[in-house]
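Coordinate-derived values only; no laboratory data. These numbers were taken from a predicted model, which means no experiment stands behind them. Cβ atoms are built from the backbone, for glycine too; each structure is taken alone.
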Structure 1
Amino acid sequence: MVQKALIPAAGYATRSLPATKAVPKEMLPLVDKPMIQYAVEEAVASGIKEVGIVTAAWKTAIGRHFGPNPELEAFLEKKGKGELLESVKKVERLAEFAFILQPEQRGLGHAISMGEEFAGGKPLAVLNPDTIYDGRVPCLRQLIDVFEEKRATTVVLGKIDREGTKKYGVVRAEKVSERVYRILDLIEKPGPEKAPSDMAVLGRYVFTTGIFDALRNTGPGYGGEIQITDAIGLLLKTESVYGVLFEGRHFDAGGNRGFLEATIHFARKRPDLSSLF
């Protein structure tokens, strides 16, 4: 049973500069919630009880957001703003949080490796906080269902265009059921000429404990970083890996276009804001 989720949130977010020079990208709001809260809520809705956040020393705002704020709570109570007070208190009650300091940013694979002690020898879900999903069934829940059936590492897959082959890890896979594929190989940002398919891994994973051995044996790859796609490639030599083609909406909120699309999407779902669009 998958009970723990890791959220890597230590990067410099160069795609969102200068907005992220002083404000963590993960704290940029989609309507009235920081984007990292969407990832936490997805994990909780998928049955996760413990959430680890890999962060950097300067990103103290993330910890403050998920912790208590007695001064703010006292102010809201004094002003009789009960609804707002409850929304603030609800955030710190979402899950049991652990914060893991990544002293050096060396890629997503390295960030995930920082969560080995947190995982405690159990399966580990991983959610990229700037990859936003919205569907009838939470994206992570869709992965966990397949993980529990196959007892193997499971990742989310999404259809991509030619430009997407330059941005994501692209898979070669064989179909095993309606939305489930067995992954045969994957390549980080291969470009359209070398892409083995039109499906990529898009920011959600459920790993067996074998991923940590694979990461220990993964050297720097694309961009000089420890790539999780390279580690999954090593894992394929000893274990099966499955992919789930997600049903729902996906937004790459780490870039300006995707961030705006996600903001508009969630605003349209709000009765008090939908009339603006």
Structure 2
Amino acid sequence: MSDEPTPIEEVVEDTAAPEAPEAPAAEATAAATTESEERSEWKARLRRRRRRTRSNRGAENRKLALAAEGTHPPAGAVKVLKTFKPAKFDQSIECCLHLGIDPRQADQQLRGAVSMPKGSGKTARVICFCGADKVEDAKAAGAVDAGSDELAARIKGGWFDFDIAIAAPDMMRVVGQLGKVLGPKGLMPSPKAGTVTPDPITAVKEFAAGKSEYRNDDGGNLHIVIGRLSFSEEDITENLNFFLDTIEKLRPASVKGHYMKRCVISGTMTPGVEVAV
């Protein structure tokens, strides 16, 4: 019997981690390159689009606006506005008035309607909620439709081919059922806007002829159309002065300090001109 020890077999364990699959580096690089190229092409298209929209007319008007920079009296502001190069259509003239009111206070909110002495140059589709005895008179005054329950049923059915709704006070029982339909569209008649009145026939005539509603926004601004660029300077100036005088008379008693802070008039596609108020 041999005294030599029996050799012990060493077991070598393979502790190496399995090889991770190689990342598709080439594919990731190609994807990133493609994305970068697409982004660059999109930016280039955007720059070309912007250059196309900057017309020669717009560039000339901006130069004229810079030359006439500053505030002007109403007649002077209208004169500057008329010097701008016109577009291919008869532009509306809008007046934007910034007021020193607190729109969060109910007694400082302004809302109403005004008929410009020289007209606003626009018309409106008007409907009238009235009794059966006034239906024909309302249609003759310019209403596209008039009535009571049958007109309300038509609106409930999805008909909204009108811009303004006029109602007599005794018709509010019918109009009240349409609050959820007309309210979100801004078409609900309101006494403050002059669209709920005991004389609906006169209201139909005025609004169909271009009587404009105004209402301050959350920033204390009022926007209203005061005419068209095709109007004479005298007519535009008269409308502008009339609107400013109207808003001045409506100054809330609780407003302190400067009431009319800034006034700007502009055409649909012209720079603004500041009016001294």
Give the label, chosen from 1, 2, of the structure having the highest value of distance in nm of label points 7 Å out along Cα→Cβ at positions 48 and 96. 2
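Assuming 1.7 is distance in nm of label points 7 Å out along Cα→Cβ at positions 56 and 128 as calculated from a single structure, say which of 1, 2 it is.
Values: 1: 1.7; 2: 5.1.
Computed on structure 1.
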Rg and Dmax of the Cα atoms in Å derived as 18.7, 62 - corresponding label from 1, 2: 1
For relative contact order in percent (Cα under 8 Å, 6 or more apart), structure among 1, 2 ranking highest is 2
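With distance in nm of label points 7 Å out along Cα→Cβ at positions 64 and 232 coming out at 2.0, pick the structure among 1, 2 it was computed from.
Numbers: 1: 3.5; 2: 2.0.
This value belongs to structure 2.
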If distance in nm of label points 7 Å out along Cα→Cβ at positions 40 and 88 is computed to be 1.5, which of 1, 2 is the source? 1
Among 1, 2, structure where distance in nm of label points 7 Å out along Cα→Cβ at positions 176 and 192 as derived comes to 1.9: 2
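Upon calculation of helix-only ellipticity at 222 nm (-39500 (n - 2.57) for each DSSP H run of 4 or more, over all residues; to 500) from the atomic coordinates, which of the structures 1, 2 produces -8500?
Values: 1: -8500; 2: -11000.
Here the read-out was taken from 1.
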